[in-house]
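These notes open a run of structures that come right after.
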Structure I
């Protein structure tokens with residue numbers, strides 16, 4: 001059975017990540033999730049199915065677009081670094097959660113002494 005991720009489910013995953021906050025810098029209807037001052041996820045509210053835009057490593061972004069018809073270049077975003085996922089069931093909940101965490105760690109502030117991994 002295919003599980004389709006809802007806005008509520010995605011938001012629970014997003015807000016569970018450390019120091020994540022919800023903001024509306026683009027006005028009502030566009031939920032932006034940030035850590036520090038960097039956004040890493042955007043949800044088009046009231047979209048059915050859910051449209052979730054996530055920051056992504058450029059090479060991975062291309063691979064995902066080739067593999068899944070429901071992964072598109074980021075809508076109104078830098079298409080090299082962002083994908084928009086149409087959460088219609090083609091990607092499973094675990095895969096979407098992994099992509100959310102990937103997006104978060106691309107922008108999350110580093111703790112003292114840590115280094116970003118080079119891709």
Structure II
């Protein structure tokens with residue numbers, strides 16, 4: 001088996017393992033905001049690893065370039081979309097945790113705590 005295929009399989013399996021960790025984080029974390037954090041950080045890493053592994057596996061210049069562009073797009077768009085979802089849910093007071101006493105973000109948004 002060529003070293004290129006071993007590297008591709010390693011990247012795809014590692015990305016799949018990160019995806020499983022994302023699912024565990026979504027199931028185990030207590031509130032919406034920590035779940036969003038788990039989905040943003042770990043799923044972004046997972047998607048980038050899987051797309052890089054797929055680009056190495058395909059080994060065609062134009063098709064690999066398209067796959068790498070998809071990975072780069074996901075690398076930039078997923079954190080921005082997750083931030084927008086978290087900010088909108090905070091502004092609408094969706095599932096605000098009661099145990100938090102300090103809310104420094106309300107001063108920034110101009111909302112009374």
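None of the figures in this text is laboratory data; all of them are computed from the coordinates on show. All values reported here derive from a predicted model rather than from experimental measurement. Cβ atoms are built from the backbone, for glycine too; each structure is taken alone.
semi-axes √(5λ) of the Cα gyration tensor in Å, for residues 39-78 alone was computed and gave 20, 10, 4; which structure, I, II, did it come from?
Label of the source structure: II.
If you don't mind, there's one more thing I want to ask. Ranked on FRET efficiency 1/(1 + (r/R0)^6) of positions 7 and 23 (r between Cβ atoms, R0 = 30 Å, to 0.05), which label among I, II comes first with the largest value? Numbers along the way, then the final one.
Numbers: I: 1.00; II: 0.75.
Evaluating FRET efficiency 1/(1 + (r/R0)^6) of positions 7 and 23 (r between Cβ atoms, R0 = 30 Å, to 0.05) on every structure, the highest lands on I.
So if we calculate FRET efficiency 1/(1 + (r/R0)^6) of positions 15 and 31 (r between Cβ atoms, R0 = 30 Å, to 0.05) for every structure here (I, II), which label has the highest result?
Top value of FRET efficiency 1/(1 + (r/R0)^6) of positions 15 and 31 (r between Cβ atoms, R0 = 30 Å, to 0.05), among I, II, belongs to structure I.
Same structure again: Kindly point out which one of I, II the value -27500 was derived from, the read-out being helix-only ellipticity at 222 nm (-39500 (n - 2.57) for each DSSP H run of 4 or more, over all residues; to 500).
Comparing all candidates, it corresponds to II.
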